1. Given a value of 15.6, 47 for Rg and Dmax of the Cα atoms in Å, calculated from one of P, Q, which structure does it belong to?
2. If log10 I(q)/I(0) by the Debye sum over Cα atoms at q = 0.24 Å⁻¹, for residues 49-88 alone is computed to be -0.76, which of P, Q is the source?
3. Among P, Q, considering only distance in nm of label points 7 Å out along Cα→Cβ at positions 25 and 129, which has the greatest calculated value?
4. Here relative contact order in percent (Cα under 8 Å, 6 or more apart) was calculated and came to 27; which of the structures P, Q was it taken from?
5. Tell me which structure, out of P, Q, gives -11000 once helix-only ellipticity at 222 nm (-39500 (n - 2.57) for each DSSP H run of 4 or more, over all residues; to 500) is calculated.
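Derivation of every value follows stated rules applied to the coordinates shown; laboratory data play no part. As the structure is a prediction and not an experimental result, all values here were calculated from the model. Cβ atoms are built from the backbone, for glycine too; each structure is taken alone.
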Structure P
Amino acid sequence: MGNPIIMPEYSIRPVLPEDREWIRSFLVEHWGSDFVVVHETVFYPLKLPGFIALQGVERVGLITYLLSDPDCEIATLDSLTPSQGIGSALIDTVKTIAFRSGCRRLRLTTTNDNLRALHFYQKRGFILAALRPNAIEKTRKLKPIPLRGENGIPIRDEIDLEINLAD
């Protein structure tokens, strides 16, 4: 028998006004700017509601979202300590908010090169809902995006994933 895996405890709380500067610098460091572009729409996660995962006082995860009847759209999701359940817990938190707000779907968009995200979301019940071939060409007019992403895959397409909350 190997050594037991110890999962550090974490808590989740809503984004507070004092988190906004941390979110801005976090987004610039991890997303390349303080805004994201999805389906030709510019989102400023800094201005969106969200939740932060904490281990003690250290911020280790962030999710931002937008409630837009009948959907809730996840704008960003990050966990600084992968495989600890933080991303899943953040999604579950937003899923609860979306359901209580009367949303019928929880949606998000990723790019074709992001194999880790596609794996992660599908394991958590998201289904592939739409493919927008070559959508990143238009996005590059609004934000610089590299030509190649994970594993050298060309970044071209947007892929929408969703969970039906009405079931």
Structure Q
Amino acid sequence: MCPSDKRNFVPNAVVFLTLATAGRKPVFENPALGQAALDILNHVKTIHPFQMKGYVMMPDHWHLMIHTQDGRFDKVVHFFQQSVTIEFNKNGLYKGPIWKNGFYDHVIRDDDDFSNHLDYIHFNPVHHKKVKRPTEYPFSSFHHYVELEWYSSDWGNMMPEHIKNMNLD
């Protein structure tokens, strides 16, 4: 059975994703590698169109929330991971496998589920003790949502109660 047979593909859905690095190595601790991977992710949109709803890039994992018309988020993930690995290896930025085999996915069910997962994404750098507040972390969609006034810039000083039992790393 192919791994994609186990996934729930829902056309026009938003999906929360967790992509981990091989051996949880901090590949993206280097900001230049992080930016290069974000650039690749933006290029992926031209081949496998999707809308980015939220993201955080941590040194050893990424959380994404994306929307695809056809529901085939697996194509986005596979092309992204493959492209990062090829580019990084070809250009001498990294040697060897970058990504753990497989990834976690969750189809967002409703507005509350969307909000909870977005909060989880944006609180992740605080949870992992990279910063004291989400606004201090550069590789996240948090800043975009502050501009949209979904969050205040001081949000996330404490873990929101509704995400305390979410363990999606």
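1. Numbers: P: 16.1, 54; Q: 15.6, 47.
Checking each candidate, the match is Q.
2. P
3. Going through P, Q one by one, distance in nm of label points 7 Å out along Cα→Cβ at positions 25 and 129 is largest in P.
4. Traced to structure Q.
5. Values: P: -7500; Q: -11000.
It was calculated from structure Q.
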